[in-house]
Structure P
Amino acid sequence: MKRILNIVGARPQIIKAAALTRAIKEHYATEIEECILHTGQHYDSNMSGVFFDELGIPEPHYQLSVGSGSHGAQTAKMIAGIEEVLMREHFDGVVVYGDTNSTLAASVAAAKLHVPVFHIEAGLRSFNMTMPEEQNRIVCDHLSNICFAPTATAMENLRREGIADSQALFADGKRRSVVNSGDVMYDNSLYYANLSASRCDIIERLGLSATPFVLATIHRDYNTDNHQRLTAIFRALLAIAHQTRVVLPLHPRTAKLLEQNVDSQVYAALKREENILIIPPASFFEIIELERHAQVVLTDSGGVQKEAFFYGRPCIILRPETEWVEIIAHGAGILADADTTRITEAYSSLAGMQVQFPPLFGDGHAAERIVQEIINY
């Protein structure tokens, strides 16, 4: 039996790991032993801990509890902690997800010790090298033994960068594999959509059953930490709130910086605006229900962009670019950046539009395909 170390640190990674855990349990329990390491990059109970209960994932075998800090300090702590685990116990590979500092740290620690790295969500590119996430995903792709690309576009990115045809050799002379696996989040959307309605009453609890509403999520540091950008976004939300209700689950970073980084007049108007409903961070099933019922989704999150697409909801992207270019190409999303006018115009456009949502992200069996490829490797 092979042992893999499944490394998570942020809320989206916990969700993605659930798909892999489910595939192992249902189809590969006699071939793969899975251990989970949580770096503690997200440590708020609403942002992380409760997800293990909701998604049915075993509690982490290892908890580093690194918490917040500068990119360098946080990543260094994680590298040291992951390296210690890998040196103390034998693993046949580590699984990493996406583009966080946890992903970067795990990839570096494992590669230095010649432990195979399996990267889920490989090949995504925003082509914005000022984004820490872009830096992380590029380094991780180059260190990975298997790059699992979720879409055809991601595969093409890896081909253009030479990763798909790389002559790099890993331990035991093994070459890199590049696999178009499909998206594990699409697996999850199919699996959990039927469960969320029975397990979550947030739509009824917030009185949203009979009224259209917009769901907004804001957490990227280049939005929350920038006075001009955050003010522009909230000006747009106030304008949209004159037409429909806005639901805003407040990320801890946004909550911490909201008053100091939003123009004082805009902040005062926000506090008075009854049509903007600010709530605590939503649980996994709560965010699914909000996404499924929203008229339009506004977000700077890559994961929420996709989930909106999975549930047939148009999306306004509060970034200058996106790694999920398929959503834009199919007219299901609009890049509005942090521009008040572009955001409000995008809302007016999408609110009355009939949008198509073709199956761009696989067949719902990405996790099974990934585990089988790991076993083959």
Structure Q
Amino acid sequence: MIKRTIVALPGDGIGKTVLDEAIRVLGAVGFEAEYIEGDIGWEYWKKEGNPMPDRTIDLIEKHKIVLFGAITSKPKDEALNELAPELKEKGLIYSSPIVALRQNFGLDICLRPCRSYPGNPLNFIRRSANNLIEEPKVDVAIFRQNTEGLYGGVEWSNPPLKVYEALMTHPKFILNFGKVPVSQISVSTRIFTLRATERILRAAFNHAVKYEYKSVTLCEKPNVIRETSGMMYKLAKKIQKTEFPQIELWNTNIDAQMMWLTKNPENYGVIVAGNMFGDIVSDAFAGLIGGLGFASSAQYNPDTGIAVFEPTHGSAPKYADYHVSIVNPIAMIESACMMLDFIDEQDRAKKIRKAVAELVFEGKIRTYDMMKFLGSQDVINKGAASTRQMADAIIGKL
């Protein structure tokens, strides 16, 4: 095996804790790498006015593969207040470094798998027609367009005159907002491009073929958001018909999908959506498999090979200062497995997932969330495993 160089971005809060444990697990399965730590997150915003310094961008550009812990983000006014005094008058505006990563490196493909582990007490259950309790198997791969849509960052409060005049050319804007003072208007755009939409759709269909899913579900709102969701649905039908006729194409509206996912989650395979709806549906499915402690993700650019692997939970600052860390490291470890898949180390990824599956099924070692405790330091005294103990148990299985 070629020894790789991995950029490790701990970020904020619990990010460093879970990242360290994932790296220990990678070592235990025999994956050899040099980990170069990069600077990112809230501390660099406060002291440098940039939560993602150029030196970090250079590291990623050079080494391409990134394991990422978590970051803290705060509203605009709070961010300004926490800047170093000498930076406060420089007109700096905080923006999320993970969004900046996506935009800077074109990480437009986001994959969020949601697989249930048998024996997890947090798994979704339902009552059957004959009054028995069922625990459906959830195995869903959600593809989320990562750089466009509502997260594209094209927005204004009190829009400039040219923007306002352009909006006033649309009859529905005139009808609904034409008499509203421009100073009282805020606008966020939802822009889809043909190229990026085709890329995320093909990524979803190719994944369905590779991993033998029978269907791809487009989860948007084309009956109302006719131009963007409508374009995506039209393209999906064309791509399915001409390139992937063996894969069924399903179409669901995001609101209806929120109802159906708790009625029959086992029916869904690959789901694809724009940025905001993909964010919503992936969090909803993650709730069926145990929540944030089990939710992993990858975001990548197929053209450059640059990829970032991270859990979808945040930095959880309230837990970061605990004397003994209590957070569940499995989401970060699963993200490391996604990295192994990406760099053609699938056998090692399978070994780690098998170890996690056996541990969860046995039920002898559980973090506080798996024991349904509230997150407080005393959960360790109540029998919950610490972050390190959970990682140790996985390593023991390996």
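Taken together, the values in this text are just the output of simple stated rules run on the coordinates, not laboratory data. Please read all numbers here as calculations on a predicted model, not as lab measurements. Cβ atoms are built from the backbone, for glycine too; each structure is taken alone.
Comparing distance in nm of label points 7 Å out along Cα→Cβ at positions 106 and 170 across structures P, Q, the highest figure comes from Q. A value of 16 for relative contact order in percent (Cα under 8 Å, 6 or more apart), calculated from one of P, Q, originates in structure P.
Can you spot which of P, Q the value -12000 was calculated from, given it is helix-only ellipticity at 222 nm (-39500 (n - 2.57) for each DSSP H run of 4 or more, over all residues; to 500)? For helix-only ellipticity at 222 nm (-39500 (n - 2.57) for each DSSP H run of 4 or more, over all residues; to 500), the value -12000 is produced by structure Q. Largest in distance in nm of label points 7 Å out along Cα→Cβ at positions 290 and 306 among the labelled structures P, Q is structure Q. Starting from the value 2.5: which structure in P, Q was distance in nm of label points 7 Å out along Cα→Cβ at positions 162 and 178 calculated from? Computed on structure Q. Structures compared: P, Q; top value of mean count of other Cβ atoms within 10 Å over residues 194-201, i.e. the largest, recorded for Q. Figure out for me which of the structures P, Q the number 20.4, 64 belongs to, where Rg and Dmax of the Cα atoms in Å was derived from the coordinates. Only one of P, Q returns 20.4, 64 for Rg and Dmax of the Cα atoms in Å, namely P. Of the structures labelled P, Q, one was used to calculate distance in nm of label points 7 Å out along Cα→Cβ at positions 226 and 354, giving 5.5. Name it. Matching structure: Q.
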